[in-house]
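Multiple structures are listed underneath, in structure tokens.
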Structure 1
Amino acid sequence: MMKRRTKIVITIGPAIARKLKSALKKVDIVRFNFSHGTHEQHKAYLDMVKDIERKLGKSITTIADLKGPEIRTKNKNKIEVKKGDVITLKEIGIKRFKELKNGDRVLIDDGTIRGIYEEGNILILNNGEITTRRKVTFPGINISLPVISEEDKKDINFINKHDFNIIAQSFVRNPNDVKKLRKITKKYIIAKIEHPMGVRYVEEIAKISDGLMVARGDLGIEMDYADVPIVQRQIINIGRKYGKPIIVATHMLKSMVQSISPTRAEVNDIAIAVYEGADAVMLSDETTKGLYPLEAINVIDKVVKRIEKEKYEVEKIRNKDVKSIMVKQAIKLSEILNIPIITFTTHGTTPRLLSSLRPNNNIYVFTKKEVVIKYLNIFFGIVPIKYENKLDIKNIKSILKKANIKHGIIVAGFPKHKETNTLILM
């Protein structure tokens with residue numbers, strides 16, 4: 001049976017924790033948001049995920065999402081504000097940054113509260129409330145914050161000691177940001193593109209990171225929101241070009257935080273991400289604090305599966321090296337015969353190339369390395385399978401039997417460690 005090729009990421013939190021086993025039956029990746037919660041809470045959630053993963057007998061990839069160089073409110077009590085009110089930065093626990101000048105825009109909680117900066121004060125432009133740990137943004141102002149804060153360093157130390165598979169690095173602005181993180185972790189790194197500087201250097205960032213996330217919430221605040229759809233498509237194409245997975249995030253089903261059904265615009269938004277070739281789509285507030293977390297997962301699963309039934313084509317990648325020619329022929333045969341693609345890997349190079357070409361059938365990948373399984377689990381179409389015995393052309397039938405595969409097109413390098421040089425129809 002064809003498996004869903006576009007992967008689903010959920011953010012873990014109180015709402016979904018009560019229904020986690022049901023959720024993980026349809027989910028591929030679980031995100032832990034280190035902007036909220038304690039290490040003890042994250043560890044408890046991680047243990048829950050690992051326990052359910054074992055019981056379900058499926059692979060779940062875990063992503064630890066760093067707070068990064070962001071500014072958040074620190075007021076202990078909720079502050080009610082009205083249009084025309086003036087509050088001080090001190091009231092919401094924010095210091096005065098030297099880069100700020102009078103007239104600069106201030107956005108609190110993703111723009112729920114808007115204001116104008118004036119000499120350490122904020123002139124409020126609309127009614128609302130300010131609670132603690134809400135994100136504060138000064139659009140267009142490059143505030144000098146450390147790429148990896150002291151709080152991040154404590155989180156990274158904790159993440160390194162536990163079984164998180166990937167680190168998502170927030171507000172990546174250039175390749176050097178990723179290089180700095182590489183020095184203090186051996187985990188895979190997904191670069192979150194949520195600032196105009198990150199968009200400017202996204203191709204260089206893609207080359208040295210292990211994946212990209214289109215963080216549309218902050219992108220829509222830091223730059224003109226009308227540009228975000230264009231940037232989303234550009235980032236997806238660049239990720240595919242370099243064989244790196246792309247996660248499209250934020251507001252996929254925002255209305256379902258409060259509503260049991262999605263808006264038609266949200267359904268269309270999910271469809272566009274699939275049509276454009278995203279590897280994964282992500283839920284945030286919908287599963288952390290939403291009233292209908294399981295229903296939101298069911299909606300995104302249903303929409304993705306429906307779109308994948310269509311024979312659509314994503315933008316072509318034109319590579320002419322021998323390996324690319326081999327995998328393209330494997331995909332062509334797979335689609336003519338309507339059978340899956342099968343490959344073996346040590347590091348994941350051939351599966352990544354296959355995935356980047358967005359075939360219409362699943363890619364079954366056999367590998368001995370658990371760490372590679374967790375990484376490849378993010379990629380479009382890939383079904384990673386752990387195989388402890390020798391991966392060799394002589395025991396292909398027993399390998400396929402393990403995955404209950406009767407027919408497929410095998411593309412691999414034989415003998416072992418050779419470049420991709422063989423196609424076998426089984």
Structure 2
Amino acid sequence: MYCGSCLRDNALAAELKARGHDVVLVPLYTPTLTDEPNVSEERVFFGGISVYLQQKVRFFRRAPRAFDRLIDAPWLIKAASSGSISTDPRSLGELTISMLKGEDGFQRKEFDKMLEWLVSEPAPDVVQLPNALLASLAPPIRRALHAPVHCTLQGEDLFLDGLTKSHRDEALDLIRKNAASVDRFTAVSHYYADFMSKYLSVSREKIDVVPLGINLEGFDRRRDAPQGRPFTIGYLARIAPEKGLLGLCDAYVRFRRMAGVESARLEVAGYLAPDQQKYLKDVERTLTNAGLAGELQYRGALDRQQKIEFLRGLDVFSVPTIYVEPKGLFLLEAMACGVPVVQPRHGAFPEILARASGGLLVDPCSPQSLAEGLYALWKAPALRAELGQRGFDGVREHYSVQRSADRMLEVYATISSAEGRGAS
């Protein structure tokens with residue numbers, strides 16, 4: 001699937017490289033998957049196959065490096081990860097704990113390999129970890145490189161809260177321990193900075209905010225609806241319960257029963273994992289039982305151009321997440337095409353809409369409130385157009401990858417100057 005964190009990190013690295021900065025984006029576990037030109041290294045550290053085998057079988061913890069190179073080949077990892085592999089936190093608790101134990105875990109050999117490579121490369125000014133689940137890298141990296149370590153915060157709590165209670169508690173203890181070796185944390189929203197400060201017991205003063213930024217190339221304004229086309233509501237995100245598609249379908253049924261709504265359709269796109277096939281069937285059954293069979297169209301996973309075309313064909317966009325969303329990349333992409341949005345009033349959504357002003361906020365987890373928001377935009381074309389224009393302009397002003405890179409460089413400069421003062 002196209003991972004929001006990979007999309008964010010790749011876009012930021014590409015922008016920094018375009019400005020002449022020397023940036024090395026290193027994949028961990030699997031090759032990165034992005035719908036833009038991929039600027040990451042080909043080599044994968046902590047290859048997903050190796051990490052799993054070392055967790056399960058003692059032999060692989062001491063297997064020859066030549067064998068590791070075979071099973072860490074990017075093509076093999078891609079082939080393995082394209083199948084039906086579960087990423088359910090409930091099945092990954094022991095592996096999560098082992099990784100967070102760092103050099104004391106079963107993957108000690110993988111830490112050694114990464115450190116050997118790092119010290120052979122030009123010394124970095126700063127190392128940025130992609131999320132707190134990899135905080136165990138911070139102590140050995142600081143020790144080996146004597147460089148400041150940042151850590152991005154971009155949605156770890158959803159995975160951690162899915163662990164069993166004993167694994168979750170131990171994981172949080174290990175992250176808090178490793179956090180002592182992280183110079184600064186970088187959250188993708190003010191909401192998430194405040195939340196993770198409490199969640200990880202990290203001083204709020206130690207967390208900077210670098211809002212998301214997207215590459216706006218190709219994100220043209222939405223097309224005017226052809227005469228007679230049904231009012232079109234769109235959803236573009238992973239097909240999974242936490243993303244709220246079933247709630248959107250419930251709201252859609254309520255919306256269709258409101259006065260004057262004679263025709264509409266619900267366009268859905270996004271990655272569908274094999275273990276979520278039943279969930280999609282439940283979604284489709286919701287509309288069938290309401291007598292609206294045929295009004296939902298699932299378009300599958302989309303590449304970048306398909307995504308933009310999909311968004312430009314919508315009248316309204318909504319991904320009513322059940323969990324409290326810290327990022328909202330999909331929201332920025334919809335507004336970048338001039339599509340007004342209707343979102344729950346939680347997580348990062350209020351601060352995004354406070355800046356970009358491209359939509360309405362409704363009560364979280366309330367299909368009726370969501371339906372009323374959709375209805376308000378259906379019956380007010382002028383309001384739809386106004387919000388669409390505000391979002392189109394607001395994303396360009398506040399959420400471009402250029403703005404995000406500017407802010408990230410400010411954070412790096414602050415850390416570098418602090419390191420310099422410490423050394424003097």
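Tell me which of 1, 2 gives 5.7 when you compute distance in nm of label points 7 Å out along Cα→Cβ at positions 76 and 404. Corresponding structure: 1. A value of 74, 42, 42 for Cα extents along the principal axes in Å, calculated from one of 1, 2, originates in structure 1. Between structures 1, 2, the calculation of Cα Rg over 2.2 N^0.38 Å, for residues 68-227 alone yields its largest number for 2.
Among the shown structures 1, 2, from which was the value -10000 of helix-only ellipticity at 222 nm (-39500 (n - 2.57) for each DSSP H run of 4 or more, over all residues; to 500) calculated? Clearly, the read-out refers to 1.
One of 1, 2 was used to calculate distance in nm of label points 7 Å out along Cα→Cβ at positions 44 and 116, giving 2.0; which? Structure 2 accounts for this read-out. State the single structure among 1, 2 that was used to calculate distance in nm of label points 7 Å out along Cα→Cβ at positions 108 and 260, giving 7.1. Value 7.1 for distance in nm of label points 7 Å out along Cα→Cβ at positions 108 and 260 corresponds to 2 out of 1, 2.
Computed from the coordinates by the stated procedures, all read-outs in this text should not be read as laboratory data. Bear in mind that the values here come from a model prediction, so they are computed numbers and not experimental data. Cβ atoms are built from the backbone, for glycine too; each structure is taken alone.
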